[in-house]
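**Student:** In the part that follows, the structures are each spelled out as structure tokens.
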Structure I
Amino acid sequence: MHTVNAETVNYISARSDLLSTLFVVLALCTYMYGPSLRRFSIYLIPLFLAFLVKLTVVVFPLLLFFYIVLIEQGLSLPQMFARKNLSVLGRATLETVPSWMVSGLMLALSAHMTPKTFLPSYIKPWNYILTQPMALFHYFSSFFFPSRLCADIEFQPMSGILDKRVIIGCVFILATIILMVRFSRVVKQRPMALGILWFFIASIPTSCGVVPLAESMNDHRMFFPFLGLMMAVGWGVKLGLDHYQDKIRRHPFLKGILVVALLLVYVGHMYGTYQRNKVWKNEESLWYDVTIKSPQNGRGLMNYGLTQMAKGNYKRALNYFERSLVYNPRYSTLYINLAIVKDAFGDTNSAEQFFLVAMFLEKTNPNSYYYYARYLSHHNRFDEALPLLRTCLDLSPGYADCSDLLLKVQEQRPPLSTFFLREATI
């Protein structure tokens, strides 16, 4: 019922977050509640299924390691560094070896199947890493105050270590680590320490910077780490209720306040989820919300413009495309859309210039060639369209629309003899 989960559930692509997290929990529960099955490594079955869904579950061995050390072996985080506990750490490490092997094999398989041309992001690793402390702070604060949720967050990579947002993020991480260490010192509070560790460990695949992603931050990434925060907060509430249970029993009014507070939390999240689902109703409402929450997000502005172009509202679409151009001056897809709108207004000179810029900016983007060829065919310039369509198919052989347009252009193109006759007559 957490409002943030509305983002994850509504993203079609984030079904992978839902399923992979489910299988991770199933793997850990199988390990926890089936000690007699551990020697058969049954818990690796759901872990294997999780890998088939999303590779972010590669952190499972770390989660398992700290569960064993903190909960089963009863060590605090500082005690892990004591020499007398090296044998305990060794046993815990050996216990996680099968999961490490599965993780390594699945990573190797993924690397083998990933095309060498795959480029997850244009962001430099160092700039991506600098951005992540503030991203983690955003994720953490959203657990308690999910008020600025956005389908496409406007969060530009940071360029310098002295940026105040980097400093705020690093202070947050340091303070949380201190709190986590403090919790780990008390036996009853160790599940809270494990929960905070879960939050950080589950964020490693998207926040460590080894593979910078296209977006520095994204709200659906909170789903997997939030299990840890729910563990920490839920266990903390339980300890608080246990500590004050006698006082609560003696004061019915206090008991009523607690019940009302709990209901308000639930109702608040239900209302927040309902509001986010209204935003996700269709593409127009979704991207309009992005333009409000992230007014300098070039992609959000362009995508809202696309919804207006689909409705035939070309003037409004052009306005948003031009606003997007201020923030994304090298976005080839944006130039394609600008060209299409300009052509709709009859400004063929500007349209052609935008198509040429799109091809220049991203020479491996088949869309640039397809849409320019489509424009040329609409203006009966079939001979110019043909090489563009062939280039498009060279880049993307399965581009169905391009194949269809190529057939139509070849049908409408005049025979070669007629062409020479026309030229001779002229």
Structure II
Amino acid sequence: MRNRSLRIFVSVALSIVSQACLAQLDSTIIDKLRISGFFENQLLGQVQHSEYSMTNYNLLRLNLNAKIDDKVSFFGNINYRTFHGRTQQNTLNFLPKRVVSDYINELGQPYKEVADGFTNPLNDGFLFDNAYVTIYADKVNVRIGKQQLPWGTGYIWNPTNVFQARNMLDPTYELVGVNAVKVEYLLSNQATFTGVMNVSEQFENSNYAIKLKNHINGFDVSLSHVYFQYSTTDMYTFTELKEQKHQIGADFSGSIGGFGVYGEGAYRMDASKSNTTDSNFLNALVGLNYYFPNGLYMFGEYYFNQNGISTHENYNINDWMNYLGPYAEGLGKHYLFYGINSPFGTNWNISTFLLWNISDGSYMVYPRVEYSVGNNTEIISQLFLPYGRHYTTEFGSGGVGGMIRIRVYF
């Protein structure tokens, strides 16, 4: 009986101690953890090949931000998204009919059998955009986990950034983070050295990058080197083509006479011993912007893509599929982007953008209206108006579309 009573006493005592410890721990966590986020609903409609489609999604995002102590912090966000309307997207429906027809004829297979391999479902579910720990030291910061790697100075193109590619028709939207280890070392008050490793299946195929950034005579200037795996897909043989490449990059930003000037460029070279100049190419851009006293903002970019194609008549299925892939270098060689933004009152913001493929003569105009409802709610509407003399051009092949998005922050 005594032993049984002792066991009961010890069990109760341990329970009380554990509950007290958990309460203290919960209190500590609650004191350090900051929760924020937003709810977003977007409706997208488009006419493609005389067929109208609509896709709608709901997105709930929770941001978790915690300063563990003076040396360690954590940030992450959890997204949950549900899709409605057309939730099956077939890539072939967005390509020129001539390109698809030539592809089907080359394969010699029924259209439906080929098309089934290009169907991409939009699935409901959870997604981590970011989840990383940052460790602070005297002159060194180390960030580990899924994170943003915002390299480059361009607004719509970033040739120096092989880790993330922007959506050219919505370049300011948040990007999914990259799983990486990033080390930043402060060389001086104005100079920083950055190293990045993005792990692949094999150590030798992982991506490595270093960058040296400095402030010189009013300009921020960076030099970088990246060793990475450049992947493309041959849609005729259904094989993935992987090449190890070296990339030498540079970017700058500053102002001259009240005008903002910026630019970046990247020269990519085949890292194999059988290196040929045919596999080496340059991507570069230069940009200019200006703020008027009344708040009007104008900017423009010229982009050169040496790996692009001179005429739309030579676009094939591989060009289109790799254009929709992770690097999004563009189909043509020469591009021009122009934007103008003007605030109206305290709640309205109106913009118009022009994206022009100079090589094939096609362009996209997309006006955008933003309205703020109070301090925590914004409504954005945007049209997509493609133009091109030939349906096989980059933007002439697209259909008219529109988007409306509402976001509520909390």
Structure III
Amino acid sequence: MTGINKLFVSLLLGENSFEVGEMVLSEQKIYFRYNADFLKAGPNLSPIKLPFSSDIISADKQPFDGLFGVFNDSLPDGWGRLLLDRTLSAKGIYIAKITPLDRLAYVGARGIGALVYRPEIKLEKTADPIPELDIIAAEMNHILQGADSEIIEELFILGGSSGGARPKIFAAYNPLTNDLIHGLDNIPEGYNEWIIKFPSSSDNREIANIEFAYHKMALLAGIEMSECRLFKGKSGQVYFGTKRFDRVAGKRLHTHTASGLMHDNFRMSTMDYGHLMDCAFRLEKHVKAYEKVFRLAAFNVYSHNRDDHSKNFSFLMNEQGEWQFAPAYDLTFSYSGYGFHSTTIAGESKNPGRKELMKLATHFGLKNAGPIIEEVQEAISQWRAIASEQDIIGETRNTVQTAMDKIRD
């Protein structure tokens, strides 16, 4: 099913349900209008780029193919988009004719955050229970290599609405029984919703252990993160998992990436950590927001996390319309496409260090920047010890350490 010309947007936020508005596709242009009742009672979903008014409005074609950023945030990219395209191709659907509204209809109620789209296009199969993790990993690798998979629809249901380049699934996990399930609208008592990542064919085999080690360093550095753990397949291979921060006790939080908020094309980003600090302050309305972003900037600089693009920062909004900087995610040893930081630090992306961080801090009047940098550096100095605890081999430990040692203090 394709060719959807009208899409209704709802918001399932905590205990409340709102009819937000509707999108219409006409002559290859997408128009949106808020419902009048939502404007009276609902919160402002995207306060920077989406006017909170009764006007019929449209976004520029770029960077999100005519969508406003808040709706583009619901769409899968990378792995999720690949899965959807493969699934539709297997059904004989011509991918070039798929519109953004069609893609949102396939997301339906399964996306990140609290937005829901109707009519929802549902696939026939379900994915409950979850296949064994090693089987999932093998099938994902087949797809990445261009081969067919017998469980393509199950994989789409498990992770077809996910963002990011690496393959992943959404799952409900019970820590007492160690069971993983999926495919239920209301998860049973004792389960929480998680995201589990799988390596691509080009990834270091230890990528899950590395990301878990970075999670431990980030906590030592005073950075807020969701609970993380390693899930083990029957082969002994481990997979990195993180508890979803957009779901709390089965209820949803509105989630908006920095990319979507500021209409920044994360693949060709022009964002600086200064933009992110300003955005955080505008939403949180508290100077503590500066410190949260600055601490994360320092961590990404000194830990050599250069894939720090604008989709890797998010904000959460609760039922009261209050915003906060979301827990950090996707923290790991990485390079961007050109080896530079995806988000610049006071204009520097090639090899930033303390000089650029302090310039950033001075601009925003951050008085405790020095102690924050020292706390972050102390945490990152634990890399070798933490990596050894995770049984990361010496060659990998040395590679990461060498790269971190080159960063200017």
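Nothing in this text is a laboratory measurement; each read-out follows from the coordinates by a stated rule. Quick caveat: nothing in here was measured; it's all calculated off a predicted structure. Cβ atoms are built from the backbone, for glycine too; each structure is taken alone.
**Student:** Identify the structure, out of I, II, III, from whose coordinates helix-only ellipticity at 222 nm (-39500 (n - 2.57) for each DSSP H run of 4 or more, over all residues; to 500) was calculated to give -4000. Display every interim value, and only then the final one.
**Tutor:** On the way: I: -23000; II: -4000; III: -10000.
Label of the source structure: II.
**Student:** Out of I, II, III, choose the structure whose coordinates give FRET efficiency 1/(1 + (r/R0)^6) of positions 166 and 318 (r between Cβ atoms, R0 = 35 Å, to 0.05) equal to 0.40 when calculated.
**Tutor:** Values: I: 0.40; II: 0.95; III: 0.75.
It traces back to I.
**Student:** Can you say which of I, II, III returns 5.2 when distance in nm of label points 7 Å out along Cα→Cβ at positions 246 and 350 is computed?
**Tutor:** Working: I: 7.8; II: 5.2; III: 3.7.
Comparing all candidates, it corresponds to II.
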